[in-house]
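Derivation of every value follows stated rules applied to the coordinates shown; laboratory data play no part. Here the structure is a predicted model, which means the values were calculated and not measured. Cβ atoms are built from the backbone, for glycine too; each structure is taken alone.
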Structure 1
Amino acid sequence: MAEFQIERENVSFWLKVKPRSARERLTRDSSGELRLELHAAPSGGQANEACVRFFARALRLPQACVVILSGRKARRKLLRVTGRSAAETVTQLKKLARSRA
């Protein structure tokens, strides 16, 4: 399975979310999967909202361009990012994971 699925200008990817973390950052776990650490609690959808805000802010996109497709009640989520070219989005995501690891 590819890390990023690209369909036209949409980029979809799986990641694990760790709520109630000391830091907010995107890293890779030991298996190479993306992992997002957030301050927000998992209750009441706070972690989902924080996840969307994190990627929108980091990629400098409107929050409407970041959507959780699957896993709203799970730690493993499928996200879709739109709003710019797929190649640029993938490059930025890889750089973000590398710079904060």
Structure 2
Amino acid sequence: MPRPYPEEFRQDVVRVARNRGPGVTVEQVATDFGVHPMTLWKWMRRADIDDGSKPGTTSQESALLREARRRIKLLEQENEVLRRAAAYLSQAHLPGKGSTRS
């Protein structure tokens, strides 16, 4: 599912919110850009983690973990197919099970 806001837009809004003048609230910045204030708070928190200002899993690490989990799932499925194929083929070579050898 595509994200509703492009990454460049998110970065611009976060930069404006971080550099806002005195008396300007995050809520005002969010309203000016047409995003919900909670959305902007989440973007700012994510940017802090990605910048290393706060502890947490960065966006890049999250993407790597997601890809690794997807790959693991695929490999497990392939392994299951191979296991079943090996079991089937081992049954085909048992004496009296369709073998035509004399």
Who wins on mean count of other Cβ atoms within 10 Å over residues 49-56 among 1, 2, i.e. which is largest? 1
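Given a computed value of -22500 for helix-only ellipticity at 222 nm (-39500 (n - 2.57) for each DSSP H run of 4 or more, over all residues; to 500), which structure among 1, 2 does it belong to?
Label of the source structure: 2.
Upon calculation of distance in nm of label points 7 Å out along Cα→Cβ at positions 25 and 57 from the atomic coordinates, which of the structures 1, 2 produces 1.6?
Attributed to the structure labelled 1.
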Of the structures labelled 1, 2, which one yields 1.47 when Rg/Rh (Cα atoms, Kirkwood Rh) is computed from its coordinates? 2
From which structure (1, 2) was distance in nm of label points 7 Å out along Cα→Cβ at positions 9 and 41 calculated, if the value obtained is 3.9? 1
The value 13 for relative contact order in percent (Cα under 8 Å, 6 or more apart) was derived from one model only; which of 1, 2 is it? 2
